[in-house]
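Visitor: Down below are the structures I want you to see.
Any read-out appearing in this document is the output of simple, stated calculations on the displayed coordinates, not a laboratory observation. Computed from a prediction, not measured in an experiment: that's the story for all the values here. Cβ atoms are built from the backbone, for glycine too; each structure is taken alone.
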Structure 1
Amino acid sequence: MPKEGITPRSQDYAQWYLDIVRDADLADYAEVVRGCIVFKPTGFALWEAIQSGLDQRIKATGHQNAYFPLLIPKSFLMKEAEHVEGFAPEVAEVTHAGGEKLAEPYVIRPTSETIIGYFYAKWVRSWRDLPLLINQWANVMRWEMRTRPFLRTTEFLWQEGHTVHVDEADAERETLKILHEVYADFVEKEMALPVIKGIKTDKEKFAGALRSYAIEAMMQDGRALQVGTSHNLGQNFAKAFDITYTDQNNQVQHAWTTSWGVSTRLIGALIMAHSDDEGLVVPPRLAPTQVVVVPIFKTDAERTRVLEAVSRLSADWKGSLRFKVDDREQYSPGYKFNEWELKGVPVRVEIGPKDIEKGTVGVARRDQPGKQGKSFVPQDGLRQRLESLLTEIQQALYDRAFRFREEHTYEASNYDELKQGVEKGFVRGYWAGTREDEDKIQDETGATIRVLPLDQPATAGKCVYTGKPAQKIAVFARAY
């Protein structure tokens, strides 16, 4: 049975998502600021956990964090034609400040390639300065008409890496390293969410990029969500902003640059991939609180005994488990069970006077709500048991998401099969079409080519749309 107040996924998936955001206390609408949200503490704690895991990986691959201005001269955006065309509809401008009209408007950054390119042109002089590997954690603004919390908002939080290299090969290595070692590694290991890694078609690539790579994940309604992108920008931005270096032969060369980013839409991915009709489900490795302990008592004497037992049992948990003891007296145990289920805490431990007498505790796992996930276990060795259970839940969530994706991925050999498949999930089919063909498919089905997977079959086939000989498989899906 779905929890009261949460619309069942099978009834209205979009409303179910919004109900989770509301009832799990993740965010609130910022009605006074169009298209924006307020991250409530529960939601921001998730972002901090995501940020921490990504930041460790980014730094481990040799990058450093910096910060660049929020306001960008409008003329900067105009320097790369393809880039400005791609972002023009989403740009917000600042035209007045200090009571006066500005001589040149600023745009509020929709992304930072342009202003970072300006500074990189000042900083890079010699091949010895390269590669230059910098990341920034920031907010950006893109004027969205149709918003949805975390997935698509006017202002959102993200990280954006920007790097400079001596040649295309080094830029390509960087682009793929981020895709594999940072983004895919994080999403699969920490978020327990399987992804498909691939290259974008020219229609879908980042405005101004030479090549764009992405990781795509399937949500529980069969739609795709792009959860990370990494772009080889070629020399486009280097030429626009004159990022040059003197090579080992004392010749001046234009550099090669990359950019890459993930955003708070990862929170949306987490909700849509793992949660259920009872509320939010958070993978243990990412959960700000992995274990909540709910003491159960009726009298002051019972309270003292139970809390002493909780203190004894959890004495060696610090440093091993992220846990919280919910000893609030103004709420009943049932209320607390409901609250922590809604907020997706992976494991709940219950202990009352009878448990103390029996030397046991009740343990409930969030990924299996109801009686199915509830058991009583000995108090002895409880920490090790909880650690093992968290590992088991992490793997179970990944396996469940992977199995769901496999069950909702279809092979298509012709256009009719493609049209049928995208009604239910992902479709794999050979591709040799044009950009115009992609446009027609999108117009007729609502689906796009999400990626051309990096893992391709050794054999050729026939294009799912044109029937022409084709060398590559494409993944089609409707997407957020």
Structure 2
Amino acid sequence: MEGLREIGYALSGCTHDFLNFVVFEGEKVEVNNFYFIMHPYLPDTPVLVRVFRVQPYNPEMEMGRTGPLAGKKRRRADYGKKLEYVVGFAEILGYYDKNGKWRTMEVAPSPWDPIYEPSEESLRKFLLREKFVEDALIIEIGKVRGTKIPVYLDLNAIAKAHMFVAGMTRSGKSSFIINLVANSSKIQPKPRFLIFDRRGEYGALTKYGAKVLPYNLFTPSLTDPELIVSKLELKSREKDAVLSAIRSLIEEGKELTREAIYERVEMIIGNFLKTDTAQNKALDSIKWRLDTLGEFIDKSKEPLNIIEEIKKNWALILDFSVDTDIEAQHRTANYILSQICQYAMERKTEGDFALIIAIEESQYFCPEKGVEIAESPAQSEVRKTFIETISQAGGYNVGLIVMTQRPAYCSKSVISQCNSVACFRLKSGNDQAAIMNYTEYGSERLSEYLPGLADHEAMLWGMAIPTPFPIIAEIEVSEYPQKAVVFAKQAWEKM
């Protein structure tokens, strides 16, 4: 076939989805690269394979043979060089039949079947053969690794069926989302994004018209007496007095403010402490707690309307780095997701609302059971809402991009709902297992591919990808996350 060059022969032991082959002398075979074999029964039908391991072998260098004995004397058994060879191991991905339908291999290659290295042109025809559906909204995100062949994503598919983005720290997850959103500003119709930014990294998107707001502008007021008291960190008797005061104000339909709570505590403190000294000490402590820790109680400012802000801004970034109040962050995330999901369901017949929500470090909002953050009383609620949203919202054109550096810590109920995946470098076996067990690809070969990915390289598969098999993309990066402004060394010099 034109554009193919022989680089090896198949060995014994091949199956319908596994190929091992010997590499010709002078040829190079690389892990993650595509190669071709010919279908055993269909003439001139190329079958795509991808190498996941390359292994040199010399029988004279095995334990107990001449090579190791010579090596310990700092000598080389040169005659052993003639026996050396290189073996490539590949997964057989599939082929297109005469009707243009993608099929997996039904038979195993035979020994001595040639292995071919494709030209970029022949590979381009193969990788770009699939067409997006009619209503796709495609955007280029990079190139197939080692080529100039473009890689596209369908944003419409993400809005309908969600995307899971995983990878180690500094492997390129945040850069991927930043550039995805930045490039989306140039297409029509312009999609809508909402980003949960836990580290304050997405400010670069303001040059593309994105708006950054602190998350606490959307934090709903606390009305649960138990939660209010727990955040004030009071002692037992003080806690009982404040709890009783709040409940009485709620029963009477009065507004909860710090002043109202303190005044009510003054009226009822005698029910909890008998001596004037104990009462005065408790009142001083309660007043101090309310003044310094109780700002969250006041209802003088209602939370912003998240739907209105989304309509006004094509890309809205909620900055969760403005404080470390985990309970408030969880409560706000729960409130926002509920509001969006409810509104999308109400507008389903109108067809005038669609949104992609990118959630950084999703394990904080929806952890796997057993790794919850115990300090947050609101975590169980946001976890429940997160799972309900990802289960239902896709049907109303609200898609989630779920991001994490630790897939093993993220709820498997969430991962399994994502029909597209972008996986950057991962070395942890537990994290690889979460990807293999709970996504549609689920190949054991992932453990061979993922640890060796370079920065800003990702393996992608699923509904948002045009190919029916995973591809490795070099993500094009023009904007970077806003990390720490100085390194630790410079900070220490200033200190």
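Visitor: Using distance in nm of label points 7 Å out along Cα→Cβ at positions 172 and 228 as the calculated read-out, with 5.1 as its value, let me know the right label among 1, 2. Let's see the in-between values first.
Guide: Numbers: 1: 2.1; 2: 5.1.
Matching structure: 2.
Visitor: Here distance in nm of label points 7 Å out along Cα→Cβ at positions 100 and 188 was calculated and came to 5.7; which of the structures 1, 2 was it taken from?
Guide: Going label by label, the one that fits is 1.
Visitor: Given 29.5, 99 as the derived value for Rg and Dmax of the Cα atoms in Å, which of the supplied structures 1, 2 does it correspond to?
Guide: Computing Rg and Dmax of the Cα atoms in Å on every structure in 1, 2 gives 29.5, 99 only for 2.
Visitor: So log10 I(q)/I(0) by the Debye sum over Cα atoms at q = 0.12, 0.18, 0.23 Å⁻¹, for residues 68-195 alone, computed for just one structure, reads -0.61, -1.18, -1.39; which one of 1, 2 is that?
Guide: The read-out comes from structure 1.
Visitor: Starting from the value 25.1: which structure in 1, 2 was mean count of other Cβ atoms within 10 Å over residues 212-219 calculated from?
Guide: The correct label is 1.
Visitor: If you rank structures 1, 2 by relative contact order in percent (Cα under 8 Å, 6 or more apart), which sits at the top with the largest value?
Guide: For this comparison of relative contact order in percent (Cα under 8 Å, 6 or more apart), the top structure is 2.
Visitor: Figure out for me which of the structures 1, 2 the number 16.2 belongs to, where mean count of other Cβ atoms within 10 Å over residues 340-347 was derived from the coordinates.
Guide: Clearly, the read-out refers to 2.
Visitor: In terms of distance in nm of label points 7 Å out along Cα→Cβ at positions 28 and 444, which of structures 1, 2 is highest?
Guide: Looking at the calculated values, the largest one is 1.
Visitor: If you work out distance in nm of label points 7 Å out along Cα→Cβ at positions 204 and 404 for 1, 2, which one comes out largest?
Guide: For this comparison of distance in nm of label points 7 Å out along Cα→Cβ at positions 204 and 404, the top structure is 2.
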